[in-house]
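Q: As structure tokens, here come the structures.
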Structure 1
Amino acid sequence: MSKVERFEDLIAWQKARILTKDIYQVTQQGSFARDFGLSGQIQRAAVSIMSNIAEGFKRSYLGEFHQFLSIAKSSCAELRSQLYVALNVGYLDQVKFN
């Protein structure tokens, strides 16, 4: 098995990047786009996931990387919770998914 040299090669980061792109597309539709508070918070949580994976990867010690992965996981939970709010207020009913 070869050593991963760049955070861009991490599958978790690649998936977080796709998730972030999808989140931006969803939050820029319909009434969702006009709810600047919720849409912005959701966007920030998604960006936080990929950012923490990248930052942790570049830290010097494996323990630090694990800590940043834990933070990224927490951001996933935050994002899921916020998406429930969007679902409950009807924003996701208006969204067209590709």
Structure 2
Amino acid sequence: MSLESATEGLRAKATAAAPLGHTVRFDLGGDGTIFWDGTGTVPSITNGAGDAEVTLILSLADLEELAAGTLDGTMAYMTGRLKIEGPMDIAMKIGQVLGQ
């Protein structure tokens, strides 16, 4: 999976879901960043940086597995494959969107 396809996949899931109401940054290390502004009625998902309420730090491969449903977010967090900076409740909302 490329950063572009991950961004498009996240955009499709976010558009199909109820508004998130928060800002999120996916820090994918050397593969780049995805910024999700879910504060409006239509989500804005870009590869730019921005101040986010919560930052999820994981690899691009792990993001792909989370989105595909082959990696459980709780298990990823507990095993260190996913790090969360910010409120856990927002991260859980993101997990619900990804799990659609």
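Q: Assign the value 2.2, calculated as distance in nm of label points 7 Å out along Cα→Cβ at positions 45 and 85, to the correct structure from 1, 2.
A: Values: 1: 0.8; 2: 2.2.
Structure of origin is 2.
Q: I would also like to ask the following. Work out distance in nm of label points 7 Å out along Cα→Cβ at positions 29 and 53 for each of structures 1, 2, then name the structure with the largest result.
A: Comparing 1, 2 by distance in nm of label points 7 Å out along Cα→Cβ at positions 29 and 53, the maximum is at 2.
Q: For which of 1, 2 does helix-only ellipticity at 222 nm (-39500 (n - 2.57) for each DSSP H run of 4 or more, over all residues; to 500), calculated from the coordinates, equal -11500?
A: This figure was derived from 2.
Q: Match the computed value 18, 15, 14 of semi-axes √(5λ) of the Cα gyration tensor in Å to one of the structures 1, 2, and report its label. Before the final figure, lay out each step's value.
A: Values: 1: 30, 13, 9; 2: 18, 15, 14.
Comparing all candidates, it corresponds to 2.
Q: One of 1, 2 was used to calculate semi-axes √(5λ) of the Cα gyration tensor in Å, for residues 21-76 alone, giving 20, 13, 10; which?
A: On the way: 1: 29, 9, 7; 2: 20, 13, 10.
Clearly, the read-out refers to 2.
Each reported figure results from applying straightforward, stated rules to the coordinates on display, with no laboratory input. Everything numeric here is computed off the predicted structure, so don't read it as measured data. Cβ atoms are built from the backbone, for glycine too; each structure is taken alone.
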